[in-house]
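Enquirer: So, here come the structures, one by one.
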Structure 1
Amino acid sequence: MHIKKGGYYHVSGTVPRKWTPLGADINEARRKWAELESEPARDDDKTFSVIARRYMREVLPTLRPHTQRDYTQYGALLEAVFGHVAIDSIRPRDIAEYLRVRGEASKVRANREKALFSTIFNHARSWGYTDGTNPCIGIKGFKEKARDRYVSDEEYLAVWSVSHPTVQDAMDLALHTGQRPADVLKILVSDIVGGTLQVAQNKTGKKLRISVEGQL
């Protein structure tokens, strides 16, 4: 393997020599080199940390900003525990123990972090780091209760009365359309077509048409 202009290459022993690019990441380059040479990959080139960094580099930027922030926090906690471990050495009992310990501080966050681990592991399979079964399969997370906090008219008006006019508009739109805050904040006047407000929900991708009538 040779390095040239910041990138790694596999160079064949044939004449003429064939230069095969392996990328700029040393762990990924060594893993690809091992494949080309029919050699087993080194364990330290397929640790959870190596794969998580690739996920954060290649996949995370394609997600929504809020999800990126959450996954960055979750990933740091997962790396602190699993970072040095080869991905195919992690067993279901390890995930169960992580959930148990993490759940002592936050059951909801423990569930979210387990979900991210599962996602990263699935990418590891598709990228060729492991052929193993996802260790999260069969490991149940904590039961979560849906939030059902009801905001009374008095509470709503108390906040509305001291808010900036733009916040008042956002609150009123949320109240009269029933949409999530992120969807409310992206509404434009041009979204009103033929007497209906057209909304494409960020979370579900579902497209709605809401009749503009009454208080709306």
Structure 2
Amino acid sequence: MALIYILDDEAGKPTLHIRGDLHKYLIKVRRHCEGDEISFRSRENIEILHRYKIEEVEPRSAELSLVFSETHEVKSKKSLHVGWCIIDSNSIEKVLPSLCEIGVERVSFIACERSQKNTKLDFKRFQRIMEASMQQCGRSSYIEFDTYKNVEAFVAKFPDTNVFDFCDETLQDYSSIKTVLIGCEGGFSQKEKELLSSLKRFRLDTPMVLRSESAVLAIASKIVL
């Protein structure tokens, strides 16, 4: 997939000199040539889009000049905060690009009673995965990540949370949901169900049992898109 823009910490300077893998991608893979214009963003001021023109191409380098810079934010019109009970880190990593593309604003990882123990969340790796997705889909904001020690702590902080669970209620209108809580494999424990009993719960209208990561994607899509 072609990149909508390129993240480069030098973006914004009057001149860019590209080498190495980026040169190979732009010149040899994408076959850009002198006169072409390419979009860049920097991590420090990611909301600003910088447009560069390729001035000179050498076998192992290229020189680009800044054409213009403008504030141009690309994000979802609807805000969604996902409280996600921790599952295997590899499974999380597989769906992060899709959550980024859908437009999820924040993901809180929660150590619930049925979460896999000793799972380590590598937020630096999550950011690298997210940046690759952002450059492909055009998004100009990072998903915010944080953690909670248990379901009780999360609900105490976000008392208006809607809970995805095995129940009789199927929602027809998802427009009012700002925060949703999704369990891990096996769902919530009996103690957690009692804790969540006063909150609004819902299920998806399907007879199939969804994996946690499938539920996250399905629910995020219904709410945000």
Structure 3
Amino acid sequence: MTITKRDTDAIRALQGLEDSRSSVRLRAALELGTTPDPRFVDTLIERCAIEPEFFVRDMLTWALTRHPVAITLPRLVREVRSERAQARSQALHTLSKVGDRQAWPAVTRSLLSDADPEVARSAWRAAVVLVPEGEESALAAALATQLGRGGRETQLSLSRALIALGEAVVPTLRTATAVPDAQVRVHALATQRMLRDPDAGFEFAVEEAKRVVALGGSGQEGR
């Protein structure tokens, strides 16, 4: 069998994915995406699960989106069930970039509430991209169970996901602003404020929400 220059380049790129230098790994991922070859999809996905550098992982995701969805989708769906948190997170991130709603059933309730915050954030982002028309309210209710979770980055990520659902999230947020948990109420009120005023910064919205909750307020003013 004749080995072509393309084969030689691909072999070099595959070897580059394992190089200790992130710049070499980045270039290798770029090459594998520039000349996509279905034979290397599994390798790209496997590398996503262990690649330590964010910008290299992002290039790996880009490389995967350059391949046929019929090949990548089943493998990515399988990967979201991995025991490795980074594998789940990166597979979800890649599914959100692929944007094919056939992947929607893979974004399960357990992923939306995954104990690993990065997996959960990736699941939230993927969910709002992949949710089928008519399922937005159900998704809003599922996402709302995570209100009040984590620190600033996690809460901002959830707020953005909820806001991306538009008007479908309004009843769910209104309900959340009246629950007993003050942290949930603050987060819900802040998200409600950002939905009404897209220019409101997250920190400002949170501080305003804290004042409302401290004074015994709820979300009734958001109606």
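Enquirer: Match the computed value 99 of volume of the Cα convex hull per residue in Å³, for residues 62-181 alone to one of the structures 1, 2, 3, and report its label.
Expert: It must be structure 3, since only it matches.
Enquirer: Which structure, out of 1, 2, 3, was helix-only ellipticity at 222 nm (-39500 (n - 2.57) for each DSSP H run of 4 or more, over all residues; to 500) calculated from, if the result is -14500?
Expert: 1
Enquirer: Further, regarding this structure: FRET efficiency 1/(1 + (r/R0)^6) of positions 54 and 94 (r between Cβ atoms, R0 = 25 Å, to 0.05) was computed and gave 0.95; which structure, 1, 2, 3, did it come from?
Expert: For FRET efficiency 1/(1 + (r/R0)^6) of positions 54 and 94 (r between Cβ atoms, R0 = 25 Å, to 0.05), the value 0.95 is produced by structure 3.
Enquirer: For structures 1, 2, 3, calculate mean projected area of the Cα convex hull in nm², for residues 110-205 alone and state which one comes out highest.
Expert: Of structures 1, 2, 3, the maximum of mean projected area of the Cα convex hull in nm², for residues 110-205 alone occurs in 1.
Enquirer: A further question follows. Could you figure out which one of 1, 2, 3 the value 18.1 for mean count of other Cβ atoms within 10 Å over residues 118-125 was computed from?
Expert: For mean count of other Cβ atoms within 10 Å over residues 118-125, the value 18.1 is produced by structure 1.
Enquirer: When distance in nm of label points 7 Å out along Cα→Cβ at positions 22 and 190 is calculated for each of the structures 1, 2, 3, which structure yields the highest value?
Expert: Max of distance in nm of label points 7 Å out along Cα→Cβ at positions 22 and 190: 2.
Where a number appears in this text, it was derived from the coordinates with a stated rule and is not lab data. The structure displayed is predicted, hence computed values, not measured ones. Cβ atoms are built from the backbone, for glycine too; each structure is taken alone.
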